[in-house]
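**Student:** In what follows, structures are represented as structure tokens.
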Structure I
């Protein structure tokens, strides 16, 4: 039984969890750093409690402070969301030791799947196919270099160096020439130590032209483990996903069954409980290989919810309370696409941007969902991840879903800070995206010298800002003026994101 859930996170995912708690009739606690005071997620909770400290380490990563707040305010469960402490086995154990329900898998499962080399060896033992490569046991730099040099001759080039505790592309290096191997190992090791405090690096064969396909799994404490189909997340920049969809455009019933079975085997190999994602690389010949398992709710979980009708966060709450999952034999229906809206400059290597959300106008209409933690008037700061929102659409077919996403992006207006909306809009017209021939190299392959907007005019942005202010003041065009347009009423905002010939 769960009555009160503390959400150990912030922003968009905190909003998502807090709304699920409200719908489930549960009390909720939001925790917030001083620079998040007044944020949307703090207003969705039953109570919001400030964290003491200035840095992320002193606030959202401060395990003891979070546990103290949970005890003082009667939380009997903690949901970590994604990021921050969500995949920290020591935090999960501390929550359990405090007599609080941990909404996630066991510390053992988190630890097993969080260490990439341990995960590879576990998957091998379970019969799940892994990318050809070798685990390197040595933690000494000289020994590691020697072992990887030997292993590289067996693995072959091009190859990929990966940090054992890595994620998000940190501690990862692509090596095509043996002459560059030693320096790449040192670089990967330095980055891994800085990011994770763990300098272990292993080697895998680099599979080019592959798709990144992941399987959503659910497991409860009543002995049931299922998968809910796949998501394709191949379109990435700097190893971070920007465009996700379900189902995968090239998936067949037979391939889905095999990948789903492998994902269930992976979860069962570590006695997994809760919602998790098993990620695979899918080669053009239909072979697939285990990549990693994310022991938490994923950023892209909405597309699975849209095509299956499941509420994955509600299922997490049920499972953590000891109840059986409510999902039956779910079928994937229609097609869903998600894009990640970032405050970033796509023309400058996707570097993060800051500034006020002077205008934040999201699209509406059938089949459109927006998951966000911001609203008009908020300030985008450099303190946290620059993702502003996730725009998700659903339609009966992939072609219709793409058209709906184009329309939604045409209507989405954000002014005051730089965003990637125009890049996302152009991405929807890319011929490889339209045909479903995406792979993990798409962005660097299509825009090797960086993305440049097809149409760019700073005066347009200024005009749109004026239009936004005018609309806010109620200065709309009259119906008679609208009727004069042969093309029908077109908002001036739509020109901001459209692709121009």
Structure II
């Protein structure tokens, strides 16, 4: 048995020792006090992984998918959710070691209260200059249509014209929300429920297909409503460890062997998504040190050299905002960052309350100096040890620092496309479930987080297992929350995030 097989065998065979409680929060749905007050600017999740261009050309791309506006209620008529027209939504491609931005893509959205075809009706969808079901995006029945533009700034050419922001897409349409079977039937089946899980672009609903844009600059973009692809039973965890998070043996999860008796606290909710495909050939990968990057030749956490980029997302607002007489917000001055996210769970689980808002206002460049102590000395391990008598290592956690500092998602761009949720070989646990990918120099590494992040990666279980098992990972203590899948199937083609739930038919409390 080689090292890789031993590592996988260790994890599959691992058992949870004793009763273990965890204090977790889900992705970035409620990460800091100030951004909680500004849901339209609140990033919930960032995904980044190597794949292929949506049109079947075979060109390899870096997919980046960003979700904002947590707990979006699908049936929240009559207005439904819209991207803020006074915010700057950004995607940063960075140096994986320093966190310094190399390329930035900015998404700006049109007015939330203008652009109607018919202002003499209460309906935003189903009645514009015509009455009935919306057949195509922006047609006569779609009364309100939001649009956006995308700007690219190449920081590595800052001394040249290319360093100035360049508009690469404008007047791009956003698909309507999934109002329901009568208004947006193309999203849904005959029962009015959202249809998802397309394996090729032609199988996507027409609203989504019509709002995927291949730009002349080479990128592909999408923005619009999607299903919230994050899954976790955080409600039960925070209710003093409700028994439903236990498996049939009375353990608080063994990661790979739970019976799925938990309840997904994000079931039935939607988000707003902005996403991009960037040709790998347009990136400037740099060397970095990665965990779980040499599973064939080194013991866990199998640290090795890798080659790729870092990714994070941010949302900014104008420094000065004034409300006009009709309560419209008018912004002045420079943009000020109000939220950011790279890896899942860093600000939520590791950063203390005193620094949560500060984290959201800063860039990754100084994360090691400002927030390094939170990764290297995780309070969560201290709390578990104090309350439950375990002996998890709570200081000197270089293994966690390697993943989280600076807080950008690191993607090895020398691999081929990774396995996606729904494909044969995919594991929500990445390498721990045997789901690996080979880098350009032949190293075997995880196909999922922390090598990028795919929709479907069980980041709760992966992160908690790392906290419990590192820095030595011998033995491996696997921890889970009794939720092992999303409530909706993801698509296997860009924009990957599942079809948004329909307002009348999403059932949040059913199993």
Structure III
């Protein structure tokens, strides 16, 4: 008897308005709109932070979004769908005039992002946006549902980790210390408050996008960072033109994530398993680690309805150079799981019936004892390791690759290969270039039906509200692990209350 058996996991259906279902988010939204919910916004009240030019481009783009946009004639089949207009899709208006506007000085922003000390440059450029938003929050009572931070192309270009400003364009640094001195001060401290203050900027990541998100988390405002060239690709500077998706696809994707971040639910899994909670573990190594504290941990909790919450755990010696993997100690595992269970009970007034922990490494004994210690006895706890791999290929006769949803299950019933990418009948194509690789799925702790685990993973590949694509290659519990980890570690470590997932993407 073979050690493996081949099967196929059916494509999960998504639920939309009027109790209707569809496989593709675009189909469901086009025909039925989002499912009814008292959380859906009655209107898109969006605030904008940007230069006068950026705000004008935002208004022009929103006006275009209210009308139809033709689909591309040539290109990937998955993108060949017209945009019907925002209100036609989501059933609510999006006024072109911003609910609130914070106008920033483009020349000052341009000067700051060119400062020769890159830490100071990015910190001061983020300050332009942060100070504008905080000033609004101090002086005004009305709150938008969502803020668009419109970023000029040069700010994005010079605000990346390895960005390089031409020597003849650099602005002189005003920082009293350099990076080397700052590292010494951050480790040992200084008797002079001004030196400690100057050194603090070197604790932030050299990434404008991530630093902006991280530094504004304490405002409880949802931020969508958008490059000016996304809103007006034809007006970009010569030499900085980007290769963008077609206008209809940009409309679908940016409108979907905006509706979600404004409080709406674009869709949900049609056959939601009640009482089930999925958690993805997040780890990120810290570049400027102090002593043994070399990594930050976190967790993303998701429900089949699409609700997501991010929890920040402690910074500690979680990364092992010997094993090349991350593991929590018993105490921190217990603390993190308690946050998750408490948050679930606050949402549902009862503990979860089943709780699946998804990770990319094995859960060691100490870690699992910690997780188990704070989970109620009535909750079934299961640990699942999920990894991308290219060790095995599966081929079909003919020209079409393996079907999405194909699975090879081990005789033990605890391991499987799952092809979350592959030929997709609804798209009549495989939206990839190379032979699709499967995920390796192992039930490493607890007990569960492997076919149910695979079915859940297929459904979780369709809960990415950051775009309106058909599916992802990874479940949402792990899809954004790197991005969330980057936001969690983009600034100084410190306690942070759990926040909805939409604050991080």
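**Student:** If we compute relative contact order in percent (Cα under 8 Å, 6 or more apart) for structures I, II, III, which one ends up with the highest value? Walk me through the numbers on the way to the answer.
**Tutor:** Working: I: 13; II: 23; III: 18.
Answer by largest value of relative contact order in percent (Cα under 8 Å, 6 or more apart): II.
**Student:** If distance in nm of label points 7 Å out along Cα→Cβ at positions 128 and 296 computes to 2.5, which of I, II, III did it come from? Don't jump to the answer; show the numbers that get you there.
**Tutor:** On the way: I: 1.8; II: 5.4; III: 2.5.
Considering all the candidates, the number was obtained from III.
Every read-out reported here was derived from the displayed coordinates using simple, explicitly stated rules and does not represent laboratory data. Remember, predicted model here, so these are calculated numbers, not experimental data. Cβ atoms are built from the backbone, for glycine too; each structure is taken alone.
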